[in-house]
Each structure stands twice: as C-alpha cells, then as structure tokens.
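Structures given as structure tokens follow.
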Structure 1
Amino acid sequence: MTIRLLLVETCSPPRPPADALTAEHGLRWSLALEELVDRRGGRRQHAPRDPRGGVLSLFGIPLGAAFLAGALRGRDVEVLHEPLILEARAGRSPRAALVEAVRRDAPDVVGLTANHTVEEHVTLEFARAVKEARPAARVIVGGTHATFRAAALARSADIDAVLRFEGEASLPAWLDALAGRRALDDVPGLVARIDGRLVAAAPGPPVDFARAVPDYGPLHAPRYAQAGILAHVQTSRGCPHGCPFCTHAAFWGPQVRYRDAGLVADEVLFLHELGCDLFYLTDSTFTEDRGRVRALCDTLARRGADRPVHVVETRLDRLDDEVLGWLARAGVGVVVLGVETAAPEVLDHVPGKRFADPARTVREAVWRIRSHGMRAYVSLALGLPGETDETLAATERLVERLYADGDGLLWADAKLARAFPGTSLAREPARFHATVDPRYEGYDFYGGVTLHLDHGATAERILATRRRIMEHNVRAWRARRAEDAERVARDVARLLGTREEARCDAT
C-alpha cells in the first residue's frame with residue numbers, strides 16, 4: 001500500500017511593521033539584495049517587498065523537505081507538499097491553506113517541520129487543524145526546535161510522533177513501523193506516546209551526508225523560484241564550535257560532514273535554471289576547512305555554478321586573502337561574519353571568537369572582503385552575557401565606523417540574543433548570570449528581550465541600541481540609493497496602512 005505523505009513547513013504570515021523605521025528597514029534590505037543580483041545580471045525575481053528584512057537565512061525553498069523526499073526515493077511513499085511559505089508571504093492564512101490541502105489530498109501522514117522556536121504555538125495549531133480536517137491522518141513533527149522540545153510537543157493529543165535530529169534516517173524507519181515492518185520503539189530519535197506512556201528512543205548515528213541528494217520534484221520548486229524565494233543549499237552539516245546561543249553543534253553534531261562538491265554544483269545549476277539568482281549556502285562555517293573550501297569553490301567555478309550570487313557564513317578566524325580569492329571566483333557576493341559584538345569581555349563567553357581588539361579585526365576583515373569584490377554582512381547578537389551599556393555603545397560605534405569606511409558593509413544585522421532550546425544558554429542560564437523568558441512567542445529575532453541579564457545592560461538599553469543600528473542601516477542606504485526615495489516612501493505608507501487595517505481588525 002502506498003502511503004501518502006504531506007510535508008509542510010510551520011509558518012505564519014508576516015506581522016505588519018511596528019512603525020515607519022521598521023518598515024523602511026525591511027524595504028531597504030530588499031533593495032540591497034536587489035542591487036546585488038542586478039550587478040550580476042540576475043532576473044530580479046528575488047526581491048519582493050518583504051517588510052521583515054534583515055535575516056538572510058529564514059525564508060527559502062524548504063530544504064529539509066527536499067532532503068526528506070530524497071531519502072524516500074524508491075519507497076512506496078507518495079510525497080506531497082503545500083507551499084505554505086508562499087501563502088504566508090502573500091499575506092494569506094497558511095493554516096487555511098493547510099486545511100484545504102489536507103481535505104483535497106487526503107494524506108495518510110502529515111509531516112510538520114518545526115525549526116523556529118517562535119512558532120511552537122503555530123505547530124500545535126497546525127497539528128490540531130490537521131486532526132480536525134482529517135482525524136485518520138497521523139501527524140509527525142521534526143526539525144531543530146522540535147528536537148529540543150520533543151517531550152513537550154509529543155504530549156499533545158494532536159501529535160502522533162516527534163522525530164528528533166536528522167529525519168533522513170528516522171522518517172523512513174517510522175514509516176516502516178507504520179506499515180508494520182518495524183517496532184515503533186525501534187525508530188531512532190522517536191519521541192511518542194505509546195500505550196499511555198512517553199517513549200524516547202535514542203537517536204541514530206549521523207546520516208551519510210556525502211552523497212545526499214534532495215528531491216525538489218514534489219516541492220513546487222518553480223513556484224518558489226518565480227516568487228523570488230531565496231535558494232538554500234547545504235554543503236555540509238556539523239559545527240565544532242558550540243557557541244552558547246546556537247543550536248548547530250547540538251543538532252548536527254560537532255563533526256563536520258561534507259557533501260560531494262559535484263552534487264552541490266548540480267543542485268545550484270538546477271535551481272538557477274529554474275530562476276533562482278540568490279543562494280544562501282547554509283553551512284555553519286563555510287570556510288572551516290581550507291582544503292574543502294578550495295575544492296568546492298573550484299568545482300562551482302569550473303561547472304559554471306558561479307553565475308548566481310552566493311552568500312556564505314563564516315568566522316573572523318577562518319578568513320584570509322587566499323580564502324577570499326577562492327570565494328570570489330566561485331561567485332560569492334556576500335560574506336556573513338558572525339561578529340556578535342565589538343566588546344572582548346562579551347566574546348569571553350563565545351568559544352573561539354576572543355580577539356584583543358574585535359572592532360579593528362572586523363574593520364580589517366570587511367576591508368579585505370571588499371577588496372576582493374564582495375560585500376560583508378555583519379551579524380550581531382545584542383544582550384549576550386557580559387553586555388553592559390559600554391559594550392553596547394562599542395558595538396554601535398563599530399557599525400558607524402564600518403559604514404564610514406566605505407561601501408564594504410552591506411548590512412549590520414542587530415539580532416537579540418536568544419536562549420533557544422538546545423543551547424547552553426537555555427540549559428544553564430544561571431551559569432551565565434541570566435534568566436530566560438519561557439514564552440516562545442517572543443523569540444523572533446526582532447521582538448522583545450527574552451534573555452534577561454542579572455547584571456549589566458537593561459532590556460530598554462538593548463532595544464534602543466538595536467533601533468539605532470537599524471537607523472544606521474537606513475541612513476546608509478538612503479545615501480547609496482537616493483533614487484529609491486519616492487518608491488520606498490510609497491511602500492512604507494502602504495505597509496503602515498496594512499498595519500492600521502490589522503489593528504482595526506483586531507479591535
């Protein structure tokens with residue numbers, strides 16, 4: 001019997017911007033991306049007017065679902081997909097689209113990907129909606145957030161199982177158990193209620209990622225590409241660093257596993273042919289291994305996969321001119337630097353990122369990146385342990401100086417530090433002299449402060465610093481693209497009108 005499996009991403013419509021600065025900040029970010037692709041001769045399909053702006057990695061073709069579909073090739077499983085992200089970006093209800101898909105396609109199993117902590121409540125709502133629309137359907141949940149909140153999610157009467165860590169191994173095993181070919185408690189990484197008790201099976205070994213091939217066939221990839229969605233490509237899994245605010249090492253493991261460079265190039269070329277012009281290569285530290293990064297960059301350039309704009313993320317201690325030359329030849333347009341802060345005393349809490357003069361190190365790195373024809377995207381985390389009014393001021397001064405140095409800085413992304421489940425900040429907040437807000441609805445990067453420091457900077461100072469850094473971004477891009485002033489003003493007015501409509505609807 002063929003099992004019909006519907007894979008969807010947990011997501012919610014973007015919230016209207018809180019004010020004019022937030023609206024313009026998001027719009028200017030979209031225009032910055034548009035300029036990048038224009039300079040490469042791209043097709044400009046990637047730059048919708050998205051009011052959120054500023055987080056490169058959150059919105060893209062569902063890569064996890066593509067890898068799951070690839071792992072199920074040759075099995076008696078029909079993989080279905082509903083592009084809820086596109087519904088959300090269009091301002092429509094992804095929950096309503098999910099219910100419609102469940103009623104139309106009559107799946108036996110609905111798999112929900114729950115990666116984002118802020119949307120735990122949405123995951124529970126989606127599970128309930130599936131059960132109401134089709135009570136016979138099984139609901140399974142996986143993803144980063146689900147892995148570290150598995151017990152809490154599995155207690156829901158609407159969720160039949162949570163599959164922790166990499167789903168390429170656990171999902172086929174769970175489907176075998178559903179078909180009676182395997183014991184349920186033998187499924188690696190399973191957390192579920194069995195005979196009235198909560199059972200948690202040990203996770204299996206890391207999957208063999210070298211030959212992993214995602215299957216975009218069931219995922220409506222052309223629709224995503226035509227809508228201007230960012231393309232995510234994963235060339236490795238694993239991170240040896242274990243930063244206290246990050247889940248990568250805990251989820252993927254400390255050992256880095258690399259995909260075959262030829263398979264990566266095949267994937268880039270396939271998605272570029274569909275219309276994707278902007279690629280985020282999602283490795284935790286793209287330049288972790290010099291030999292690997294050189295071989296991969298050589299392959300991308302040789303195969304012609306350097307035509308779209310690539311974005312890569314790395315650390316300051318994994319960059320030099322030789323590496324930057326390889327990146328530039330491979331089509332990299334943006335290098336994301338995990339800077340976090342300009343203060344050495346805050347970096348004391350972040351493994352491997354301690355520099356005597358972080359501000360100088362960052363400015364030199366941005367200059368070198370620009371000298372190779374690329375731009376830098378500086379990722380900041382405000383409110384980490386050790387943050388004070390003085391360290392916040394130092395980080396803001398760094399952003400000012402980077403913009404004053406020239407056009408090497410593309411964007412300064414001032415996120416708020418979060419104690420996501422699975423991080424050492426969440427497990428041991430007392431060790432960091434902090435308390436954690438357990439209300440996950442506030443855990444988006446641009447909401448309020450949820451990591452409260454026992455000593456040091458107050459929430460008000462942290463939020464004020466973030467706002468001033470947003471103002472620096474806006475001022476810089478007003479100067480760089482003065483011709484966009486009328487267009488941006490019109491879009492800001494439209495977005496603020498949307499906010500007022502939402503407020504009236506709520507009242």
Structure 2
Amino acid sequence: MGPKIVFIGAGSARWTSRILADIFLNEDLRDSEIWLMDIDDYRLNLISTLARRYVKELKIPMEVHATKDRAEAIKGADFVISTALPKGYMYYEKMRDASEEHGYYRGINSVEWNYVGDYHTIWGYYLFKLYMEIARDIEDFAPDAWFFIVSNPVLELTTMIGRETKVNVAGICHGFLGYRSVIEVLAMRLAKEKFGKNIIPHCATHRAECYDELRRIINLEDVEVEMKGLNHVIWLTKFEYKGEDAYKYLDNWIKEDAEEYWSVWREHTMSPWDLDLCPAAIDMYKTYGYLPIGDSVRGGTWKYHWDLRTKQYWYGPYGGPDSEIGCAIRILQVRRRIEEIARMAFDRSRPISQSMPLKPSGEVIVTLMDSLYNGKPADSYEISFLSGQVRAPIYVNILNNGTISNLPDDIAVETHVRVDSSGIHPISRGTIPDKLYKYVMLPRITRAEWALEANLRGGRDTLFQWLIVDVRTRNMKQIDDVINAILELPENKEMAKHFS
C-alpha cells in the first residue's frame with residue numbers, strides 16, 4: 001500500500017476532482033489510500049462516488065474511504081490536503097454586503113494589497129479556527145504528515161500553522177504560473193522585430209496562432225525567470241532571454257503594442273481572470289519596477305479599486321474577478337461546475353472515464369507528494385503550455401527562514417523549491433528590491449500580522465485597529481456600526497464572543 005492521502009473539505013469537488021485525476025494518472029501513487037472527509041453529506045457522497053467510479057472503471061489498485069470524522073481521516077496520514085471553507089461562499093458575501101451598507105466597498109476585508117474576493121483575512125475567524133484544529137489533529141494523529149493548504153488566505157494560514165504548530169506545512173497556489181504571460185510578450189516582440197509579423201490580436205484573444213508562433217520562434221530553454229514575494233504578492237525579479245535581460249522586450253511592448261493589445265482584449269475577453277497583461281499589471285510594473293505575477297495584479301492600492309468603474313478601467317469590462325460583476329461570475333461558475341460534476345458522477349448510464357476523461361490539472365501537489373514519498377528529487381514539473389507539455393519551476397509557500405534575507409524569518413514566502421524525500425527546500429535566495437520591500441511587502445505583512453492577531457487573540461480592539469487606518473473610514477460611528485453589523489449576523493454568534 002502506498003501513501004495515505006487525506007482531503008479535508010473534499011466536497012469542494014471542482015478542486016478535489018482535479019487532484020484526484022493527477023493521483024490516478026501517476027503510476028507511482030496508484031496504490032495510495034484515499035480518504036475523503038467533509039461535513040456535508042451530499043458533497044461527500046458526490047466526490048466519493050466520482051472517485052470510486054474512476055477506481056473501479058480504470059482498475060486502479062486504490063482504496064477510497066469517505067468519512068465525516070476528521071480524526072479518523074487524518075490518523076496515520078502521509079499527506080493532508082485542505083480545501084475547506086467553513087460556512088461557504090455566501091456567508092462571506094453576507095459580511096461583504098453588511099460592510100458595503102456602511103461605506104466599505106467590497107467589504108472590510110478588501111484592503112491594500114489584498115482585494116481578492118475570497119482571500120478572507122480579518123473576517124476569517126472560522127477559517128483560522130478550523131485550520132488550527134486540523135493542524136492539532138495532525139500533531140496528534142499523523143505527526144510526520146505534510147499539510148498542504150490550498151484554501152485562501154494561503155499567506156496567513158501557512159504562516160499561522162508554521163508558527164503555532166510543529167506540523168510540516170506548505171501553502172499551495174498556482175498563481176506563479178502567470179509568468180507565462182511574459183513569454184507571450186517576448187513572442188509578440190520577436191515576431192515583429194525579426195519576422196515583421198503582428199501576432200498581437202492573436203495573443204490578446206489567446207488564439208492558437210499566438211502559441212504556434214511562440215513555439216516556432218522561442219526555445220523555452222533560452223528563457224529564465226525568477227519570482228520572489230508572498231502569496232498573491234509575487235513579482236518577476238528576473239527575466240532573461242539567451243542570458244540577457246528580457247525586460248527590454250516588455251518595455252518595447254508597452255511603448256508600441258500595449259494599446260493595440262488592450263483594445264482587442266477589452267473587446268474579446270471572456271474571463272474576469274484574464275489579467276496577466278491588463279493595464280493594472282503594466283501600471284504596477286511602471287510604478288515598482290517589476291511585473292506582478294498571477295493573482296498579484298488583483299492587489300495593489302486603492303488606485304485600482306475605488307469603485308466598479310475604476311476596476312473596469314484597470315481590469316477590463318468585468319472589473320476583474322473581485323468586482324461585484326466578477327464575483328457573481330465566479331460564484332455562478334463554481335455552482336455550474338459542481339452541477340456538471342454531480343450530473344456525470346451520478347449518471348450510471350455512461351462510464352465516468354468517458355464523461356470526465358482524466359487529464360493533468362497543472363497543479364503541483366501530486367508532484368510534491370510523489371517526490372516526498374517516493375524519493376524523486378524535483379525542482380520542476382510538467383504543465384500544459386503551447387499545446388504540449390513543458391517543465392515549470394515548482395513554487396510553494398513555506399516559512400521564510402532566511403530564504404529572502406530582508407523579510408522576517410517567520411512569515412510564509414512564495415519561492416522556488418527543490419523537493420525530495422527529506423523535505424521541501426528553497427532554491428531562491430537574495431532580497432526583495434527596495435521599492436517593493438517598502439511599498440508592497442511591509443504593508444502586506446503588516447495586514448497579515450493584524451489579521452493573525454485578530455483571529456488568534458480576538459478582542460474588539462483588533463477590528464478597530466484594522467478599520468481606523470482604512471481610507472474608507474470617515475468617523476468612529478462608522479467603525480462601530482460596521483463591526484456591529486457583521487458581528488450581529490446570526491452565523492457570527494461565536495465570532496462575536498471572540499471579538500467581544
């Protein structure tokens with residue numbers, strides 16, 4: 001029997017199904033023991049039905065267990081993966097609505113360098129409490145296990161578990177893969193400069209012609225990137241092509257091509273998440289000297305987030321995934337995908353392996369488990385790109401411990417790592433550039449520390465301190481009113497005691 005792999009909050013079927021597919025596709029993990037844990041009967045039945053049908057149809061020598069007992073699931077585990085979001089999406093939307101009624105657009109949780117709609121920090125009491133409970137269970141029942149945190153806020157949760165417990169912990173986020181956008185910029189410039197071709201409209205609409213040209217003119221082995229920072233606040237600190245600084249290609253793209261790209265992009269984009277080269281990303285590059293990668297562009301300052309019209313200027317017609325439009329689209333997409341998965345899982349008239357053919361997810365978790373359990377050293381993994389499989393560096397969130405010398409040792413940083421049977425080892429070293437350090441990292445770390453204090457220690461004063469420096473705050477009454485409105489929600493009786 002192989003490793004015992006536990007999914008907490010396994011009823012998050014959209015995400016869990018993707019990781020299960022990666023496990024099923026990995027020959028060296030096919031004898032794993034899978035434990036699916038969730039407190040929701042319907043969702044637990046959905047994901048366990050799906051998993052068992054795959055195992056049976058594909059004749060995979062794997063055991064699949066379903067339980068509502070977290071301790072039973074964790075006992076003896078090698079890996080614990082959590083996607084759990086206590087109380088669900090709509091609970092947080094209620095707090096957002098209560099905030100907006102008192103003048104806090106998009107909620108009191110939305111502040112400088114964290115405007116991501118589902119990155120719940122100051123109002124994440126139940127989330128922080130649950131993850132501490134999971135970690136304590138791991139200490140008691142599986143002290144050697146690795147705890148992979150997938151739910152946001154990855155920065156705060158990974159930092160908290162790393163500081164407060166003895167658990168082996170890593171935060172997982174695929175946002176770092178946004179570095180691929182600068183390779184598209186490189187392709188657009190080389191196509192124009194060397195061959196006189198304009199592929200900008202193709203790249204702005206993500207058509208095959210863009211990637212065909214990229215594949216033809218760029219050898220990815222000639223491209224070197226390095227990123228540094230925090231989860232959702234990570235920056236491209238190194239971008240080289242054939243050993244030379246490649247930021248010059250981005251500079252020329254901004255001068256000559258960006259407006260054409262944005263014009264086509266605004267007209268044709270179909271996703272609120274299509275942001276890697278949006279005006280906000282480029283403005284942040286001009287301001288701080290480095291390109292924000294992945295979800296980092298969703299942050300920034302209030303310059304990009306004052307209201308819906310401001311968001312639409314910087315993030316396109318939907319205002320990004322964190323506007324009132326984008327958030328509604330996100331919730332709708334989640335619901336639709338769950339319905340699709342349920343329909344296929346419970347439809348016995350057709351093999352599930354035909355309804356949902358297995359394909360790699362592009363997530364890094366299974367590579368981590370394979371390397372740690374089977375002793376396969378790795379610092380990169382295969383992802384789909386350019387209509388094929390390419391190697392991407394492995395980035396995870398771990399406690400800093402000197403990896404980035406000018407950030408605190410006990411804060412979780414997102415960094416390139418090497419993984420083997422002895423653990424997860426950071427590769428990247430050095431410092432955060434000065435302007436990023438002063439104007440980005442320090443404000444974000446400060447908010448992380450405030451959120452950790454609020455959710456671990458409690459007290460109404462921690463909410464007051466969070467709000468008194470908020471640019472939306474006009475007076476003391478507004479602070480009292482919004483705190484009362486949130487804590488008086490029926491779902492927040494326990495939370496109200498914590499913050500009393």
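Read-outs throughout are calculated quantities, based only on the coordinates presented, and are distinct from any laboratory measurement. Just so you know, these numbers come straight off a predicted model, no measurement behind them. Cβ atoms are built from the backbone, for glycine too; each structure is taken alone.
I have 4.8 for distance in nm of label points 7 Å out along Cα→Cβ at positions 63 and 487, calculated from one of the structures 1, 2. Which structure is it? Answer by label: 2.
Can you say which of 1, 2 returns 3.6 when distance in nm of label points 7 Å out along Cα→Cβ at positions 295 and 351 is computed?
So the calculation was done on 2.
For the read-out mean count of other Cβ atoms within 10 Å over residues 71-78, a value of 17.9 was computed from one structure; give its label from 1, 2. The read-out was computed on structure 2. When FRET efficiency 1/(1 + (r/R0)^6) of positions 207 and 231 (r between Cβ atoms, R0 = 35 Å, to 0.05) is computed for each of 1, 2, the one that comes out at 0.65 is 2.
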